[in-house]
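The data blocks that follow each hold one structure.
FYI, it's all coordinate maths here, none of it is from the lab. What you are looking at is a predicted structure, and each value in this text was computed from that prediction instead of being measured. Cβ atoms are built from the backbone, for glycine too; each structure is taken alone.
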Structure I
Amino acid sequence: MAPVTVDRSYIAENAAEFRRLSALVEALGDADLARPTPGLDGLRVPSLVAFWDQRILFWLDPVGAGRGARPAGRADVDWINDAGKPLCLALPPRVAARLTLEIAEQVDRRLAGLTDDRIAANKDAEEPLFLARSHHRKTHL
């Protein structure tokens, strides 16, 4: 069997967007952090990024344990945002921002540590793990 070729460019991209996210969190005041994301019914950027990175941590557990990736349906994600919104909005903006950085850092570290076989298995399972977290962070930043 030929060796698996895996694109790991997501690691550097995630790290770059993490640095950007971290710099933004440090630079913004609490009023700025409390500003809602346009078009998302009041969700704040840090809470939104933290929620979706937390989702990746959920999906990473079986992959990291070698049990394989669970298939993910991508058709409807509005229910996820709606379900998490009250929790996200209950956090003070600075707490949400710090939590966002902690979760993003953990996600990046664990994604960077995936073996080539586990990355390939994720791809075979229709990519429930969105390895390039940088895309989501960049969209909201």
Structure II
Amino acid sequence: MKKPRVRPLAICVFRNRDRILVNQGYDPIKDQHFYRPLGGGIEFGETSLDTVCRELMEELNVEVERDSLQYLGTVENIFTFNGTVGHEILLIYDGAFKEPGLYEQSVIVGREPNGAEIRAVWKQIDEFDQEKSILYPAGLLEMLV
């Protein structure tokens, strides 16, 4: 069994008017659907800005406008997913894509390194504020409104 550890992550919020781009997740033990912005683990020696650009290229094959990345804040996230406790420190950015046509796509499909499909969708921010949908990590919504 792996020793539990704190994972450093960088994620990015891409805004499209009153919507944000998120990936839908599902926790079968909680029977809960949730949404989370895209990004991933910061590798040793890599800046969080580089992580955002690399992760979006790896997951969705899209380029981020690096100069657009604006730091929003950091969130510490201790959570339970699929029955396992996790602990993350997330550096959160706001950014823009190089390709403007991505903002017109309702779904952007990609792949995780393990082959799992990613279906990034544009969701109305007020759906999270009105608790119609769940946005993770906790504390992110307050940075957006």
Notebook entry, point to check: Comparing relative contact order in percent (Cα under 8 Å, 6 or more apart) across structures I, II, which is largest?
Noted result: I
Check: Where does the value 2, 9, 19, 24, 24, 15, 6, 2, 0 come from, among I, II, when P(r) over Cα pairs in 5 Å bins from 0, in percent is the thing being computed?
Finding: II
Notebook entry, point to check: If we compute FRET efficiency 1/(1 + (r/R0)^6) of positions 34 and 98 (r between Cβ atoms, R0 = 30 Å, to 0.05) for structures I, II, which one ends up with the highest value?
Noted result: I
Checklist line | At a computed -21000 (helix-only ellipticity at 222 nm (-39500 (n - 2.57) for each DSSP H run of 4 or more, over all residues; to 500)), which of I, II | finding: I
